[in-house]
Structure P
Amino acid sequence: MRALIALTYYRPHVSGLTIYAERLARGLAGRGHEVTVLTSRFDPALPSEEERDGVRVVRVPVLRKISKGVLMPGFASRARAAVREHDVVNVHMPQLEASLLTELARAHRRPVVLTYQCDLQLPPGALNRVVERCLQPLNQHAARRSDAIVTTSDDYAERSELLSRFASKLRTIPPLIAAPPVDPQRTRSLVERWKLGDGPVIGFAARFAAEKGVEVLLAALPSLIAEFPNLRVAFTGAYRDTIGEDAYGARLRPQIERHSDRLVFLDLLPDEAMPSFFAACDVLAVTSLNSTEAYGLVQPEAMLAGTPVVATDIPGVRIPVRETGMGLVVPAGEPAELAAAIATVLRDRTSFVQPAEKIRAHFDPEHSLDLYEHLFEEMRRS
């Protein structure tokens, strides 16, 4: 089978969306399928075409960036050629070009499967509101013209304004969780390098983006520090120069400076180091605020490393904790509630930890790949 996977950003850009798509592409290629990723050349230094882990990556030049999106005048012609060469088209949303890709697939009689990773709620600003209003009808058109739509959880789909309109097309496929076993030596090295061994450590693994709710965690720190004087917060992820988040970064700066002695900003860690990061933390905080977050891949990855999670009670994001019992769920945007839950976990951490084998069986990436593979084959035959 020849599969085309299309999304705005791909590696080396790091986000939950790109990690999800990369794991799918690599997984299918590992099963012998021919996989091409069509994406933006968001950094001119990147090659226009290359092979990564058995996946052909085709990047279209960017004329300019608009908020978190890009304008690619040459995209239509590259996409038309790519669609013709493949048996199935998998479009990862949100993506400005989703409607165009869907129509190209229809014109060339190729089935199109949308992977609806999340709603799009951009940061404040007049331009962002215009972008959202323009994308809404395009997203609805793409959904209408698609053959199937993948969602990460029923919980999220039932509460999504767009997905709930297309229930007959929905297929729930859990995200692919790919976490190697924890390397104790790497964990010790990480703890020593970043001086994380003096007290409890709260982990935070995400971009500094408005929907992630970093400010909620920072506001929760004073009451936590009162009970745990040696508390540290370890951040990993794109916390500098996050695309479309300049104003949010500036807004966070006073809080970051206020707690600078408690905050540790790690490098953007490679995939193989993430299990050790999670293992070095006593609890992982997932403070997402809105439906731009639909799951949170870091949650099961932390659980596999033996680290409980405190996550916000919003659709999709609450699912990993609810299904495993490995942590607590709190209302979104409530620092006091977040602090109380983190303190509860830190006081009795072992009662929230489940065996890694149980967690691994629950989040089986091969099962998710099976579901994708079967779905693509079904669409080809229909």
Structure Q
Amino acid sequence: MKYYIIAGEASGDLHGSRLIRAIKSNDPTALIHAWGGDLMQEEGALLVRHFRDLAFMGFIEVVSNIKTVINNLSFCKKDILAFQPDVVIFIDYPGFNLPIAKWAKSNGFKTAYYISPQLWAWKEKRIHTIKKVIDLMLVILPFEKSFYKKWEYNAEYVGHPLIEIIEEFKKSIDPSVLKNSIQQIPGKKIVAILPGSRKQEIAAKLPIMLEATRHFDEIEFVVAQAPGIEDDYILRFTQGYKHVSILKNQTYSLLSIADAAMVSSGTATLEAALFGVPEVVCYKTSRISYEIANYFIKVKFISLVNLILNKQVVKELIQDNLQPENIVEELKSIIDEGSKREQMLNQFIELKNILKTGGSASSNAAFHIHRLLNKS
């Protein structure tokens, strides 16, 4: 069988790589072309486009790069026609993937969506498009299945992929070795800084996060440099700050030893929680993009931790509230032992138990895709 997979960012590359491995366990001769990153390529996919060339964040940023977006859409359609896959698999990234899905379905290709667009947060009417163009929807958050059921559409809950990924990682490393290599002074606490995987979000948030470090002399701060981000790009922000170092392509290693974290919104908020790292969530974008999003978005929270638990567990510093002094105040309340830190860690255990109910997400997803392909 031939599979065409489209992921547009670092988290999609991670989940796509696991899915490819699971697909090949069901279909050892599978031919896979993909838009993604290094991880998907390492699992044997022929990489068509790297996500670092696709990741535009925010409304204004997309508009300003509209020519590139249109060219990518056109190229993707031609590449699918040339490859003639048995199924096109979409991983999140709805701004690009839904137009391609609509085109793919109209051209007779089977379609599967792994990791649903967040319709429950905004653009709920996209459900009408999904019902028409997606043959198989695979969701990773428990409440998403009931959301789709409300619209009389069957989605398969496959579990959350991070549960399995993080548990496997924890078994593979010795955190003490890494901690000793990072700490300039043994015994100092470590705070992870996760500024995101796109240059636009890093530029918006990392300078503010770094300013907060000036208020802590007894803490070692470590910036997680995401895959696809050049060394000199991160260095331009961190130069001149004491007690700040950089760890490249080792976010999970960093989270395994961190005492607390400043985390950009997105999947990283969930990753930090599943590693048991108390966190403060940081979000900032352009003014116009923020105002447009604020008008349309319906949910009370932006972090997956708070959304899944349906209450504020981690502090969210959004737009104008993302100020160094606010980060400092929150870090001081969670870095040392105390009631707030303990309550947050207990909530993280509850979160993990909720997400564990689905089993192995990638294996379940591959099973449903295989079943789709074997339907007449």
One of P, Q was used to calculate mean count of other Cβ atoms within 10 Å over residues 147-154, yielding 13.0; that structure is Q
Matching 4.7 (distance in nm of label points 7 Å out along Cα→Cβ at positions 99 and 339, computed) against labels P, Q points to structure P
From the coordinates of one of P, Q, mean count of other Cβ atoms within 10 Å over residues 307-314 came out at 17.1; that one is structure Q
helix-only ellipticity at 222 nm (-39500 (n - 2.57) for each DSSP H run of 4 or more, over all residues; to 500) gets -12500 when computed on, of labels P, Q, structure P
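Values quoted throughout were computed directly from the atomic coordinates according to the rules given, and no laboratory measurement underlies them. Computed from a prediction, not measured in an experiment: that's the story for all the values here. Cβ atoms are built from the backbone, for glycine too; each structure is taken alone.
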